[in-house]
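Readers should treat all values here as calculations from the given coordinates under stated rules, not as data from a laboratory. Computed from a prediction, not measured in an experiment: that's the story for all the values here. Cβ atoms are built from the backbone, for glycine too; each structure is taken alone.
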Structure I
Amino acid sequence: MEKIFEIQVRKVEKPCFASGDIPDLAPGDLCIVEFAKGTQDYAKVYAIFDPGQMNPKQAISGKILRKINEQDMLVIQENELLKQEAFKICNGKIKEINLPMKLIDVTYSFDRTVITFYYWAPGRVDFRKLVKELASIFNCRIEMRQIGLRDEAKIKGGFGICGQEICCHRFLKDFEPITMKLVKTQSLPLDMSKISGLCGRLMCCLIYESKMYENGESEQ
C-alpha cells in the first residue's frame, strides 16, 4: 500500500513530502527520490503517513524509488568528493568576478544533473555571469541558494556552550523565531556571548523551556 513520507533532502532545505510503496522504509532511513522535474536525489525520512492523514495543502513533491543500498552510498560518497572541487572552482570564480557573497556549501544531486551552491550575502547578488561560467564548466543545471547565518551553522555543525553538538545540525528540521522576549521571560543575563549560538544569533534552545516560564508568569 502506498504511503506518504515526510523527507528532507538537505539540512538547509525545508522538509517536503513524497509518495511510495517501500514496506521496509522507516523514519531515520535514507532513500532515493525522483522529483517532478526528473531529478533524482537522496533524502532522510522523518515520518510516514497514510494518504488520508495528509493535509490537502501539503503537496507531494516526488516519488520514493527505493531505500538506499550499498551502491547508492558509493555514489553519494563520490559526490561528496566531487563537491570539494566544485567548491574551489566556484569560490575562485566569485573572487575573480568580485561578487559580494560568501560561498557556504555545495551539493550534487544524486544523479549529478544539478549542482546547488549555497551562499550568504548581505543583499541581492547579480550572479548571472557566475552561473553562466559554472554551467559551461560542469555541463549541468546550476542553482544558487541564498541562505542565512543560522543555516551556515546548521550545515557546518559544531558544539554549543552546553558541550553538545548544536541542535540545528543534530536534529532540528526547521528554525523557529527566537526573540529577546524569550530571554527576558526566562530572566537570563543580557550577555550576548552567553545567549548566542555559533551563528551569532540567539540560541535555538531558548525556546525549549519558554512555555514553562510563560505558564509560570500567567499563574502569578
Structure II
Amino acid sequence: MPLLKIDMHVHTVGSPDAHTRTEDLSGIIKTKGLDGVAVTEHDNFNALKFPDVLIIPGIEVSSRDGHVIGLGVRENIPASLSADETIQLIHEQGGIAIIPHPYDPVCECVKIAQLKSRPDAVETMNADALSFHISNWLARRDADKFRLPQVGGSDSHIPQTIGDAYTIIDSASRDLTDVLDAIRAGKMHPEGHATSVQNKIRKLHYKFV
C-alpha cells in the first residue's frame, strides 16, 4: 500500500486572499515532492482535477464559531452556520470534517471542547500558524484528549509555501475513494515545518501588489 504525501490545506486564486494560479498547481505539487493536495478555498467549492496529481476536493467554511474544512464534499457548504451544523452538512455530503488551526491567535478558531458534532480529524500541524509551536502543541493536546486523528497542511496562500506541512496517508491506492477512506480510518500522521519568515513577508507582498 502506498504512503502518500498530501498537503491537506491549500488555497489558490479561488480564495480571495490567495495567489496560487490553478494552472500552476500540478507543476508545484511535483516540484515539492508531493503526491497531491487538498484544495480548500474559503467558502468556495472548487472541484479541480488533474490527470497526473491527486487533488482532494474540499472547502474551508466560515462557520459562526470558526473555520471548518470539508474534504470529499460535492458542493458548497453555506457559511455563517454553527460549527456543529457545518460538520453535519459535510457529513451529509459524505465528506470528512476537519478542524483547522484551532489555536492560531489570528484565525477564526473552532473550540473542539464546545462541539456537539464530532469532527473526523484536527489539524495539528499548520505551517502558517502565527505561534507555530504553541498553537500546534495545543492542537495536539486536544487531538489526544478527544481521541481525534491528526492531519497537517501548509494553509498555503502563495505558491512558495505549498508543502511546508503535509500529511502522510497510508492508503490502499492513489484512488480518491481509497484516500478518503484512509483519512476516515485515521491511517495518517502530520509532518512538516513552520513557513519561513521570508515567505510570510512574501505573502504580505503578494497581498499589496
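So helix-only ellipticity at 222 nm (-39500 (n - 2.57) for each DSSP H run of 4 or more, over all residues; to 500), computed for just one structure, reads -9500; which one of I, II is that?
The read-out was computed on structure I.
Given a computed value of 1, 8, 17, 22, 23, 17, 8, 3, 0 for P(r) over Cα pairs in 5 Å bins from 0, in percent, which structure among I, II does it belong to?
Of the structures listed, the value fits II.
Which one of I, II has distance in nm of label points 7 Å out along Cα→Cβ at positions 71 and 167, as calculated from the coordinates, equal to 4.2?
It traces back to I.
If you rank structures I, II by relative contact order in percent (Cα under 8 Å, 6 or more apart), which sits at the top with the largest value?
II
2.9 is what came out when distance in nm of label points 7 Å out along Cα→Cβ at positions 119 and 175 was calculated for one structure; which of I, II is it?
This figure was derived from II.
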